[in-house]
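Trainee: Structures for review follow.
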Structure 1
Amino acid sequence: MNSVAPFAHEALFYRDEGDFLSGTARFVADGVDSGEPVLVAVPEAHIAPLRARLGDAADQVHFIDMTEAGRNPGRIIPGVLMAFSASTQRRFRMVGEPIWPGRTDLEYPACVQHEALINTAFEGRQGVILCPYDASALPGHVLEDARRTHPVVIDGERRVASEWYTDPAGLADIYNVPLPSPPADAEEHPFTVGTLAHMRKVVSAYAHWLRREQIEDLMLAVNELATNSILHASGRGVLRMWREGDTVVCEVSDKGAGFPPSFTGLSGFGIVMVNLLCDLVRTHTSHSGTTVRVYLGR
């Protein structure tokens, strides 16, 4: 007798709304019929049509606008998927669309790392995650990466094991790419353990035009990153700050080897906190050290 793997991570390629609904509605309805908790985290434009297709079954489904909840790709595993699966001891189903047309080149590496890390974060758990990809609008390389991050790919009537599936750690390393250089007018502040309090004041002053709660979030995130540099790198680091439109960007760099690209790390769950607080988190590690860049906008 064939056994069913505890966890499955599948990509669904769709080309129009009809494709999307055909591919997701039966998956969701089967979960509802089986008494499984079901989460649908997709861009808002998909939610109303899927609700209509599901009919009364939609009342048993938890819907989330992924463009808000998953704006930061690093927030999706701890803040959306894990948060939902932790609420139940039963086998779960989730539809998650983390990559949609309009994702920026800056966000994209974090999106691929997110998709790769799902395979390790949920290994051995009881459930399945289906990830829709708009094959008519997304570039070809995005679909190629989807084949590398998902053990199974569904394209039309074909559901096949992906021959391109890649070890998550290896793929995350492929997208450990250098970050764009800071602008020439970026503020620069070296720090040590003795200057952490001053650094928090510097961040607060620089981001003064954000809302008070945003300033506090940014100070907390930068403090966590700087503390990690002090504890696990050379005991010192450099903070750089600049603005990109309505967004404040803070970068913490040090001479350390960094941390594994997982949803845990830093100091315990520090990287989880940083991702939950910020709009985007990007990391690059090389032989010369580690740089973590966080973005927070109005």
Structure 2
Amino acid sequence: MTMTSGRFTETAMTNAMRKIAGDLHIPSDGARLLRLTNNAVFALPDVGLVIRVARSHGLHDRVHKLARLGAWFTDIDAPTIRLAHGHEQPFTVDGLLATIWTYVPTCLPEPTVHDLGHVLRQFHALGSPTFDLPAWDPIGDARRRIVDAEALNNSDRKVLLQWCDQLAPRVARLNAQAAGGLIHADAHIGNLLRESPDRVVLCDFDATCTGPWQVDLAAVAVGESRFGRTGAHAGLAAAYGYDITTDPDWPTFREARELKMVAAAVPLLASSPYVAEQFQIRLQSIINDGPDIRWTPFADLRQPEQREA
């Protein structure tokens, strides 16, 4: 089942969030929808919680991984957000899985790429948890989205799957060379939160896995190229101490990140004409070898955080 089903609409996700809140005996009247992509993420500031509902039946393993990671992060005092204490995780409602996290109120100044560089240094130094994590697999993730997407036309599906086939052996080589360390795998400023003036933490661990640490430096560099964020990459490189664009394998890291950024739109094609239009811009820029063609972040196409849930 894909997100074209009514089971994964905003209304359905909101109802699921309210059921979870009811089961927890907490009010949901002040809930705010923060994000509606592969997860529906709701903030409940009045009770200090965030409820994150997976919009898929095919990603249950990922949700269980999140729960285990969250518990481990607490045990080792990692520079991350925390699972909500006292709740068995993950939470099940109407066949959907959810995780519940501690809400981090807005604290200024907003996180910067310099904060990201320093936090990533700490994160990469954590080592690997005692339980198994999946290996970095941007190809597998993309293929799962592509194959199951009902709103994707056959021509675009063929192009995307051919891209995956071409990139797969290069990604496999990088994984074989890596030491198997912990990586966030979606490291950008949008996944940083400032807990206090002196502490910035990572969030959103859907993609967290083991693999080449350079993966975590690619998102900002590609984002600067595609979104025109001048200076972001230089700031991250200075803070972390490494310039990913000088890496011999930079072309592969870049292409893997761009595949993720294109494939991310596939499950949402039927739900938003703006996402569908942006998907075509991104895909055509790859097909036509246009590395300088600017993309628009999906978050800028819609502002759900301004609405009450």
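All of the numbers you see were taken from the coordinates with simple rules; none came from a lab. For clarity, every value in this text was computed on a predicted model and none was experimentally measured. Cβ atoms are built from the backbone, for glycine too; each structure is taken alone.
Trainee: For distance in nm of label points 7 Å out along Cα→Cβ at positions 229 and 245, the calculated result is 2.7, so let me know which of 1, 2 that is.
Mentor: So the calculation was done on 1.
Trainee: Follow-up question, since we're still on this one. Comparing structures 1, 2 by distance in nm of label points 7 Å out along Cα→Cβ at positions 85 and 109, which one has the largest value?
Mentor: 2
Trainee: Quick check: 0.94 is what I get for Rg/Rh (Cα atoms, Kirkwood Rh), calculated from one of 1, 2. Which structure matches?
Mentor: 2
Trainee: Upon calculation of helix-only ellipticity at 222 nm (-39500 (n - 2.57) for each DSSP H run of 4 or more, over all residues; to 500) from the atomic coordinates, which of the structures 1, 2 produces -13500?
Mentor: Comparing all candidates, it corresponds to 2.
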